[in-house]
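Undergrad: See the structures that follow.
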Structure 1
Amino acid sequence: MTREELEHIIRASADVTDQYEFIIVGSQSILGAVPNPDPVFTASAEADIYPLHAPGLADKIDGAIGEGSQFHEQNGYYAQGVGPDTAILPDGWFHRVHRVQNGNTNGRVGYCLDLPDLFMSKAARAGTRIASSAWPC
């Protein structure tokens, strides 16, 4: 996914939910801090996103522009509506986000995680999976 594609997802999420601000978590959050990363970091076709002030509307995002939707088929990428509990984040993370807002987002705002917060979130999630699947002793 490119930065422009993420901006399209922010714009489309706003159209679907009538919300103004969104949180982007997961790997494509890198596009806030690094708009043009090496291709290895843009391999994912999905962006995990939820409306900041109405996270319950994430289901609408999933249904309208999620995996397997017409949006996905037409564009080759999609949004996954998630919730605030999807990512394990360190204290103060919101004060470090990178704001994505421009004409391509129709002025709507996507907040992407700062790189250390993104990496810590990924490590915490991986640790949770390992711990929950560990063999009993």
Structure 2
Amino acid sequence: MTPIIRPTDDKAFAEKLIRQNMSGYYQYLDMRWDTELFDRQWGELDSYALVINASRVGLLCINHDEDAYYIRELQIDPMWQRQGLGTAAIRFTAETAQQADIHLVRLRVFGINPAIALYQRMGFRILKTAKGMHTMERRIL
């Protein structure tokens, strides 16, 4: 399934989806949601809604420096997971990086998150692991 990926500035939608999807990991790892940090970082990201049939079903937040594009958030509504939306968002990020003549995409993911399998299928490799988080990278040719 191919979503429409369009810019969004709906911070409330983003925060709700992130908190919904990540709450289990936060509980398991005894972490707390930091609203102030989310508010500060929101303005620094290029944020996109993934849309199917006029409904927002996912969120992609990215930013970049001169070396790489960074996937900061990739969240799919649980009802829409495992239908290719994450793959579409990763491809969108890779294409965006390529257009900017940047050849790396990086992300961080909880080491217990099953999305690691998706990232590895999409060509990401683990660079390092610290504090329960994997830093992953994919080279774009």
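Undergrad: Out of 1, 2, which structure matches 30 when relative contact order in percent (Cα under 8 Å, 6 or more apart) is calculated?
TA: The structure behind it is 1.
Undergrad: Of the structures 1, 2, report the one carrying the highest value of mean count of other Cβ atoms within 10 Å over residues 30-37.
TA: For this comparison of mean count of other Cβ atoms within 10 Å over residues 30-37, the top structure is 1.
Undergrad: Distance in nm of label points 7 Å out along Cα→Cβ at positions 6 and 86 was computed and gave 2.6; which structure, 1, 2, did it come from?
TA: 2
Undergrad: Ok, one more. Please compute mean count of other Cβ atoms within 10 Å over residues 22-29 for structures 1, 2 and give me the label with the greatest value.
TA: By mean count of other Cβ atoms within 10 Å over residues 22-29, the leading structure of 1, 2 is 1.
Undergrad: Can you spot which of 1, 2 the value 1.2 was calculated from, given it is distance in nm of label points 7 Å out along Cα→Cβ at positions 14 and 110?
TA: 1
Undergrad: Figure out for me which of the structures 1, 2 the number 0.95 belongs to, where FRET efficiency 1/(1 + (r/R0)^6) of positions 38 and 54 (r between Cβ atoms, R0 = 41 Å, to 0.05) was derived from the coordinates.
TA: Considering all the candidates, the number was obtained from 2.
Undergrad: If we compute mean projected area of the Cα convex hull in nm² for structures 1, 2, which one ends up with the highest value?
TA: Structure 1 comes out on top.
Undergrad: Given 3.0 as the derived value for distance in nm of label points 7 Å out along Cα→Cβ at positions 46 and 126, which of the supplied structures 1, 2 does it correspond to?
TA: Attributed to the structure labelled 2.
Here, each number is a calculation from the coordinates, and none is a lab measurement. Because the structure is a prediction, the values reported are computed rather than measured. Cβ atoms are built from the backbone, for glycine too; each structure is taken alone.
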